[in-house]
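Below, each structure is written out as structure tokens.
What follows is calculated from the coordinates using simple rules that are stated; it is not laboratory data. Remember, it's a predicted structure, so these values are computed and weren't measured experimentally. Cβ atoms are built from the backbone, for glycine too; each structure is taken alone.
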Structure I
């Protein structure tokens with residue numbers, strides 16, 4: 001039983017394949033096209049999933065799509081008829097309405113002629129969390145910008161059934177509230193929300209009383225936006241001039257200096273989001289008094305809010321879908337389709353890892369390196385030697401790009417497409433931010449730790465394999481490169497069962513230094529997707545200031561990089577115009 005799940009059309013398009021209820025493959029289209037947050041039909045991801053499963057179109061029993069196009073179109077047309085909508089905005093909505101229907105696109109692009117299951121957007125989110133949580137029953141909270149009409153849903157689940165209990169509908173949306181603050185602070189919507197969360201600990205919630213005026217926390221599961229402060233319904237901007245007047249300052253221009261004012265606004269918005277989510281989690285528990293909570297939707301990638309919901313809320317256990325945003329919707333759609341067709345859950349085991357993307361063949365990688373003329377070290381028959389070499393480089397203070405095995409699915413690099421470094425070096429965070437990632441200096445990096453040592457160094461009493469929670473750093477070892485300004489860290493725990501080579505690297509580093517922790521961040525440059533292929537890795541390494549590249553069983557040092565690598569960029573599909581407002 002092969003079921004393909006597809007999410008596309010808004011942002012972060014993706015495809016997955018379930019084979020007899022187990023995830024065989026999943027990948028985002030951006031990793032192949034090299035277009036950040038690519039929203040186009042996931043042609044390359046679809047092709048990859050079939051190749052990975054060794055099946056053809058004829059072997060596909062069902063394709064599942066992650067939202068209801070008819071309901072979404074109805075909402076978009078409603079938006080186009082609102083009084084005050086600009087002519088340009090209305091024209092963009094009309095163009096969207098006249099575009100190829102997603103279900104027609106599936107057939108036109110892939111040639112697939114079989115059944116297509118349409119799954120409600122928030123049901124896809126709910127299924128993506130619950131059916132891979134390992135829980136027999138749970139409460140489910142989904143929160144995002146918008147799907148068809150719902151923006152927040154409260155559900156209960158038992159065995160194969162997910163039952164929606166309450167919801168909040170568009171245009172009221174916590175995701176769009178946070179997006180408006182992201183826009184006001186000069187960051188890109190659907191991309192810069194991480195930056196607001198990272199900036200918040202540098203500030204104090206001095207403007208909380210003002211921010212509370214733009215979102216009213218209502219009774220039970222409801223809340224309301226004050227639309228005098230928002231403009232996304234009418235024009236191509238998330239916030240209105242009234243928000244600038246309320247906060248007493250104009251919006252920050254992209255790339256402009258970040259001041260204490262901006263930090264305090266970020267802190268205030270983050271605090272309000274946490275407080276409302278915590279209230280809604282408590283409300284959900286009155287509807288579904290389980291010990292288990294599942295969360296998904298883009299807002300569930302706010303790891304600080306997740307931790308408060310777990311630590312201060314009524315639920316004892318939390319599972320957040322690792323690809324909680326729209327990309328993960330393909331998993332939920334496929335899981336729901338499996339239930340509808342089989343009458344049984346797709347898989348009762350908890351999702352242990354997300355190494356679901358493509359890998360680079362060792363021999364193919366060697367051919368690429370040979371053809372480039374670069375000097376490299378070959379460890380094909382000496383994994384111990386490779387690990388010993390890299391540990392030595394890390395101890396020397398080198399920054400290492402680590403490409404090993406199958407690529408991760410979701411927004412985090414978890415030891416397959418990572419940049420790693422010694423977290424004990426005080427200058428390491430600033431060095432990587434400035435010279436490698438080329439991003440804002442305030443953004444933190446995450447620690448990766450062997451699971452059995454996590455509790456000795458962090459206020460964490462359970463596994464955290466997907467970097468979806470934060471906790472306080474309690475280690476006796478000083479870890480300045482991975483400790484945020486408020487003493488917290490977004491921890492990833494690693495086991496040998498999930499990622500053998502990465503765990504062995506951590507273990508050897510621990511044996512030589514007494515520290516079972518490394519700095520781990522995604523292997524990409526600012527504005528680019530995480531690397532996928534060996535060619536992507538070579539291009540990114542060449543254009544960065546990273547010291548060492550580990551490419552499967554081969555090691556390349558910066559000193560040996562040929563000049564051609566320093567400017568090489570592989571061909572990408574032509575960038576498509578991405579209008580977040582027209583897509584809402």
Structure II
């Protein structure tokens with residue numbers, strides 16, 4: 001059995017190769033299918049078994065047959081045939097800025113470059129600049145982008161693409177009747193942006209039967225170790241999963257211990273020692289006597305502190321705050337009323353205005369901001385002033401007839417000199433303006449900082465989109481002077497965005513916590529490009545929680561009319 005991620009990459013590879021061969025329409029079809037598969041909240045094999053492949057957006061008969069072949073055999077014959085002809089690591093090259101399929105093929109033809117390692121040797125040897133269509137400047141930019149990729153590549157999986165999968169496993173275990181309690185622990189419980197594995201803790205009166213059930217689940221690819229209290233398996237998504245069965249009297253201690261993080265736990269154990277106690281995954285002990293362990297609350301209480309939400313357990317001051325009873329009342333997931341970053345097919349999204357609004361309403365949102373790209377980002381089919389005017393009329397008409405409301409927005413390009421991509425008159429007709437830098441990012445940190453601050457000072461943007469511009473596992477964030485950026489945001493009452501799209505997860509939680517000290521407020525966005533992506537808004541909220549934000553810090557907790565007032 002394969003995985004959504006692996007299938008998505010194979011479909012993208014097919015698209016890249018067909019692009020190289022000059023095929024007109026198929027590459028877009030395969031990329032659409034890849035985006036659909038990567039955005040699914042359930043395993044593709046389940047969709048296939050339920051006979052629903054053709055119900056997925058962008059999946060026609062031909063691609064459905066390829067997916068069927070993949071689910072049944074782990075291979076796609078079309079992919080295998082094309083890869084023999086083009087033995088290039090397109091999957092890795094896609095993650096390097098500026099390395100599109102045609103450039104990758106040009107390097108393969110000229111120098112036989114197939115892998116990232118081959119590319120690094122060629123760049124280090126100064127061989128790229130001599131290839132037609134590249135040159136010295138191209139080689140220098142490629143070197144910077146390659147270094148950025150090499151610095152951040154990781155085997156960790158993105159939380160946004162794993163959490164639903166993990167929750168599905170937990171639900172199956174709960175419904176099996178073999179477990180009294182089943183809970184997620186580890187970095188997933190802390191809602192960290194990436195995870196190395198999945199940790200599950202359970203209570204069961206039938207441990208052997210429970211372990212048999214777990215190890216035979218459809219999601220399991222292989223067994224690493226199996227025992228009556230701990231079993232580790234390999235999952236089809238490409239990571240391992242541990243399940244530990246614990247006695248009731250130790251379950252709370254284990255939940256505390258296996259939630260982490262390491263630094264949080266080390267400090268907690270030192271506090272226990274200072275009180276003449278011993279803390280481990282089995283409980284809190286005075287000598288040989290257990291004095292707490294059944295619940296996390298009693299562990300923390302016995303150590304003289306309030307219990308804190310899992311998202312805060314990063315050793316960033318939460319223990320001291322808990323001891324002094326000054327933990328923040330962090331924003332709750334159910335307090336988020338709307339999504340302030342979404343795209344339609346008018347730019348680079350996959351769904352219409354009506355489809356996005358309908359999906360958002362089903363999610364329980366009261367409003368969304370449609371923030372399609374502006375004209376200077378042609379790769380995303382950015383809109384000019386005229387097209388925005390037409391779209392805004394549609395939004396006004398929609399709002400008159402529907403309960404869920406749409407804010408007229410834009411993801412506005414901040415140009416190389418810090419000016420904005422749309423005229424002031426056009427911006428005045430919008431409800432929510434997100435300023436973003438997507439191009440010319442090889443400038444110095446000082447130049448990028450000044451460019452962004454000029455846009456913040458313009459008085460024309462509400463929030464700064466995905467401020468570091470990082471892509472997890474692909475490229476580092478921009479080297480901005482964030483103190484100066486935060487000072488400018490504070491002065492101009494400009495928000496900072498927390499973008500929940502899994503690869504972005506931007507701002508990182510440590511910068512969120514720092515920005516909170518500047519009394520800056522935040523907007524949360526899923527950066528949805530299709531209806532299924534709205535679930536990523538929870539990931540943005542998780543980062544807000546990890547950054548100690550309270551309800552008053554997040555404008556998505558405001559009603560629609562209150563958000564409109566912010567623009568005015």
Handout entry: Among I, II, which structure scores highest (criterion: mean count of other Cβ atoms within 10 Å over residues 12-19)
Key = I
Completion exercise
FRET efficiency 1/(1 + (r/R0)^6) of positions 20 and 332 (r between Cβ atoms, R0 = 30 Å, to 0.05), calculated, reads 0.05; among I, II the input was structure II
Handout entry: Value 11, calculated as relative contact order in percent (Cα under 8 Å, 6 or more apart), assigned to which of I, II
Key = II
Exercise for the section: Have a look at I, II and say which one yields -0.29, -0.52, -0.85 for log10 I(q)/I(0) by the Debye sum over Cα atoms at q = 0.06, 0.08, 0.10 Å⁻¹, as calculated. Expected result: I
Completion exercise
Structures I, II compared on distance in nm of label points 7 Å out along Cα→Cβ at positions 316 and 420: the greatest is I
Fill in the blank from the handout: Comparing distance in nm of label points 7 Å out along Cα→Cβ at positions 292 and 484 across structures I, II, the largest value goes to II
Practice task
Tell me which of I, II gives -10000 when you compute helix-only ellipticity at 222 nm (-39500 (n - 2.57) for each DSSP H run of 4 or more, over all residues; to 500).
Solution key: I
Exercise for the section: Out of I, II, choose the structure whose coordinates give log10 I(q)/I(0) by the Debye sum over Cα atoms at q = 0.09, 0.19 Å⁻¹, for residues 300-459 alone equal to -0.46, -1.48 when calculated. Expected result: I
